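Novice: In structure tokens below, several structures.
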Structure 1
Amino acid sequence: MQTIQGTYGNMLYREQWRKRRQMILDRDGHACRNCGSPRHLQVHHRQYHRCKVTGHKLAPWSYPDRYLITLCDTCHRTGHRAYRVPCLTV
């Protein structure tokens, strides 16, 4: 389990995330799983995990596939406005 010790946004520029993101995009056929759009794709975390011992969030690339989904930027924004992403302590 790898945790974050910098800002979450900075982690999204690391090679580990780029590789993980590409795996999820490939798995999802490079299309939004909500509307099917192939444009402006992002990989969304269905939930966040925080380390029980340190209190830090897990690194974005360390999540199992089931917690990651491809969404277009519009569906991603809409989802975040409508729902709060749960943060669980693991």
Structure 2
Amino acid sequence: MQQFLHPILEPRGIHLLCAGRIAKIAKLYADTAITVTRGRQGADAANLLSLLKLKVRQGDLVVVTADGPSENAAMTALQSYFEKHL
């Protein structure tokens, strides 16, 4: 299992477009369980609505976790996306 912490800098937080892109990346690694957690609430990264229900805003700290055969590749792709866009 791997994880990284990321502070959200995007003024709109994780909005619809970002959630869609995160879900699209997560779906590429279907053999790996990927979650995004804000506080005590977690979401399946491959589920757009689940991500939006987290209501991640600017200034929030999220934890992204991957567990499975493709966790290294998934974490590399997601960490890159978060650093560039969130």
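Read-outs: derived from the displayed coordinates by stated rules, not from any lab. Computed from a prediction, not measured in an experiment: that's the story for all the values here.
Novice: When helix-only ellipticity at 222 nm (-39500 (n - 2.57) for each DSSP H run of 4 or more, over all residues; to 500) is computed for each of 1, 2, which one produces -11500?
Specialist: Considering all the candidates, the number was obtained from 2.
Novice: Here's another thing I want to ask about it. Quick check for you: by relative contact order in percent (Cα under 8 Å, 6 or more apart), which of 1, 2 is greatest?
Specialist: Once relative contact order in percent (Cα under 8 Å, 6 or more apart) is tallied for 1, 2, the winner is 2.
Novice: If volume of the Cα convex hull per residue in Å³ computes to 94, which of 1, 2 did it come from?
Specialist: 1
Novice: Among the shown structures 1, 2, from which was the value 40, 16, 11 of Cα extents along the principal axes in Å, for residues 32-71 alone calculated?
Specialist: For Cα extents along the principal axes in Å, for residues 32-71 alone, the value 40, 16, 11 is produced by structure 1.
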